[in-house]
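Trainee: Read through the structures below before going on.
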Structure P
Amino acid sequence: MSYTSAPIIDLLIQIKNSYMARKPVITGIIPSKFKLNICKLLQKAKFIQDFDVTTEGNKKTLTINLINSTNMSELVPNIKLFSKPSRKHYIGYEEIKGVAGGKGIGIISTNKGLMFAHEAKVQHLGGELIAEIY
C-alpha cells in the first residue's frame with residue numbers, strides 16, 4: 001500500500017511493475033472514483049483483465065487482476081505520464097494525436113468525464129492529458 005501525492009501515477013506504475021514482475025494480481029490499493037474510472041478504461045482497452053472493490057469492516061480495497069499470458073513481454077505496457085500534481089498538462093482537441101500508430105491509448109480528463117483521447121477528439125473535447133499507454 002502506498003501513500004503518494006500522485007495516486008493515479010502510482011496506480012499506473014504499480015500495474016506496469018506487476019506485469020514486469022509477472023504478478024497476476026495487485027491488491028491493497030485504496031480506491032477512488034478516479035482510479036475506478038481509470039481501471040474501467042484499462043479493462044476496455046484490454047490492458048487489465050478485471051478489477052473489484054472489496055469491503056472489510058469500514059475499509060475498502062481495490063484488487064486488479066492482470067491478463068495472464070505465456071509471452072509476458074508483449075503485455076508489459078509502456079506508460080508516458082503527462083500530468084503531475086505540480087504541473088497539469090492541458091490540450092485542445094486539435095492537439096490530440098494517435099498513440100503508437102493507433103496501437104496505444106491516451107487517457108484524457110474532459111468536462112464529460114474520463115475517456116480515451118481518440119474519443120475526445122471525435123467529440124471535439126479537450127482537457128487534461130493524464131497518460132499515454134502503449
Structure Q
Amino acid sequence: MFEDNKVLVEQFIQNAWGKGRFNLVRQMVSRDFLYHASQSMQSQGFDAFVDEIEYLQSAITDYDLTIEDLMSDGDRAISVMTLCGTFKKPIFGFQPHNKLVGITIAITWTLQRGRVRHMNLLVDIAHMQRQVAAA
C-alpha cells in the first residue's frame with residue numbers, strides 16, 4: 001500500500017508540474033480535493049491548482065523538475081521537489097531577472113483510496129530571495 005501511494009504521488013508530480021497533463025491529473029484526485037499553498041490564505045480546488053501551475057510554468061520557463069525526496073506512511077506522504085529554470089515573470093512577489101533560479105517546494109499529501117485528497121505546499125521563499133538578491 002505504501003509503495004502504491006509513493007507511485008501515485010510521483011506520477012501526480014510528474015504529470016502536473018513536469019508535463020502539464022491536467023486531464024490525467026484530474027483523474028488522480030478525489031471529488032473533495034483541496035490544495036493550499038503557503039503564499040495563499042485559503043484552500044482551493046482543482047481548477048485554482050491548475051491555474052497556479054500554469055502560471056508557474058510561464059514564470060519559470062524551460063524548467064527541469066527533480067523529485068528530491070518522497071516518503072509515505074499510511075494515507076500520508078511528503079515530497080520535496082526542485083524546479084530549475086529561467087525566471088521570466090513575477091512570482092511570489094519577486095521581479096524576474098531572466099536568469100536561472102531553483103524553486104524548492106515541500107508538499108504534504110493526504111491520500112484516500114488511491115487518490116489525492118489534500119495537498120499543502122510550502123515554497124522555500126528564503127532560498128528564492130537569496131537567488132534574486134545574488135542576481
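All of the numbers you see were taken from the coordinates with simple rules; none came from a lab. All figures in this text were calculated on a predicted structure; none of them were measured in a lab. Cβ atoms are built from the backbone, for glycine too; each structure is taken alone.
Trainee: With distance in nm of label points 7 Å out along Cα→Cβ at positions 96 and 120 derived from the coordinates and found to be 0.7, which of P, Q does the value describe? It would help to have the intermediate numbers written out before the result.
Mentor: Numbers: P: 0.7; Q: 3.2.
Source structure: P.
Trainee: Related question: In terms of mean count of other Cβ atoms within 10 Å over residues 40-47, which of structures P, Q is highest?
Mentor: Checked P, Q; max of mean count of other Cβ atoms within 10 Å over residues 40-47 sits with P.
Trainee: Let me ask something else. If helix-only ellipticity at 222 nm (-39500 (n - 2.57) for each DSSP H run of 4 or more, over all residues; to 500) is calculated from each of P, Q, which structure is the one that comes out at -7000?
Mentor: P
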